[in-house]
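**Student:** There are structures below to look over.
Derivation of every value follows stated rules applied to the coordinates shown; laboratory data play no part. As the structure is a computational prediction, the values presented were derived from the model and not from experiment.
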Structure P
Amino acid sequence: MEMDPVLRVTNLTKVFDGVRAVDGISFEVSKGEIVGVLGPNGAGKTTTIAMILGLLTPTAGTIQVLGMSMPRDRQRILARVNFSSPYVAMPYNLTVLENLFVFAHLYEVDTPIQKIRELLELFNLSGLAHQLTGRLSSGEATRLGLVKALLNDPEILFLDEPTASLDPDAAEHVRETLLHIQRERGTTLVYTSHNMQEVERLSHRIIFLHRGRIIAEGPPREVLQRFRQETLEQLFLEVARTR
């Protein structure tokens, strides 16, 4: 992994109506890392990702992505990163292909037909290319979101609960596919998940948020040793119930 961070967050703060949703957090992510951002609901995970993507303006602090400043260089940054969430829907009245062609055009993909076909096959969606997006199951829509997010070969891929709506077989396929892409292209993955076994298995490093602050950071095994817990699930439950 390269030493220069592809993502640097410094003293990042977001205040909503006097409440500090994110409270002065700082962290870095290196090229090719897989970093899991964890924490109970309301910990500040989604707000942090939204600020990194320029969807929310920080109250204070700085964000550097690929050596550029967010939000000043937002358009240049967004050309080189992407985001996927099962909770963000595409237009229901367009087919899978139509939706992907729209995004391929927005991302200025050089060979959109070839790229779309490759990704649909990779995520086992080739047979649904002409299906209306509104008729997809939740699992199919989640995989379509991942296809969309990979159209521009992002250097950093932000994932929100990437396997939340998938059955065990589909979830395993998605995990293996994301790992393959990460190894082959050196893609940096930053993702949130409530699946602690998945996080423990995939992450090089975790950032554990609680009440807007980082309470633990490091390789999963080191964090568990520090908190004297056997699994991330046990640690998650302790934090959610007692802190």
Structure Q
Amino acid sequence: MHHDNNELRFDGRTVLVVGGSSGIGNGIAQAFRARGATVHVWGTRASAADYLASDGSDLEGLHYQQVDVSSADAVAAARLPQALDVLVQAQGIVEYRRAEFQPATFRRVVDLNLNSVLQCAERCHPLLKAAGGSMIIVSSVSAYKGAIGNPAYAASKAGAVSLTRSLGAAWSSDGIRVNGIAPGLVDTKLTRVTTGHPERLAATLQRIPAGRIGQPADMANVALFLASPLASYVVGHTIPVDGGLTA
């Protein structure tokens, strides 16, 4: 059967990537733009000019809006596009040096990594329903195992995987497909604590069957699939994209 890859084109489609200003979200945003979509991104800094290429941010051709999704008021007040076909939720924070064991920090991490996902989803639901669109929630392989130093991050990401199941089931009757991606170790600002230390990196690479760390583009390719008609019968699932780390 001949395919000309039109299933992976997004011409005439509008995409919003929460957390699309850097890291995995930025890679996903640029991948949709490269395939014809109009792409809006929400980030925490005042303007697109405040993101540095040296941090792996490329805001070229993306429509930027400052929206701190940890604030319920900010999400409620944010401008939405007139139409929306794909919502990608890639917001996320992690706190190191055992800070997540402090209740206030635990709450702050869970609030951004889990609670804001539901609020952004609900805010965009009418547009996604009108478009017969899809939503992609970026969680983490930390959802599937204990994290010695990061109980809030792991718990919030496990919550995001569960939320993907629930919203997948709940929104299917609205014609919206909800799925997720669970990245393994991906080369971003967030993971420099590992990737910036040769001995830590070497130890981690030994546990990854693919023999390399992931790139934002590896995550973006799976997001493109999930948002495309090729995934029309995939509902409520989170795909680990981890080079076999959790296999």
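**Student:** One of P, Q was used to compute relative contact order in percent (Cα under 8 Å, 6 or more apart), and the answer was 26. Which one was it?
**Tutor:** Numbers: P: 26; Q: 20.
Only one of P, Q returns 26 for relative contact order in percent (Cα under 8 Å, 6 or more apart), namely P.
**Student:** Upon calculation of Kirkwood radius over Cα pairs in Å from the atomic coordinates, which of the structures P, Q produces 18.1? Provide the component values of the computation, followed by the final result.
**Tutor:** Working: P: 18.6; Q: 18.1.
Working through the options, I get structure Q.
**Student:** Tell me which of P, Q gives 15, 38, 31, 15, 1 when you compute P(r) over Cα pairs in 10 Å bins from 0, in percent, for residues 47-126 alone. Present the calculation step by step, with values, prior to reporting the outcome.
**Tutor:** Numbers: P: 15, 38, 31, 15, 1; Q: 15, 39, 35, 10, 0.
Here the read-out was taken from P.
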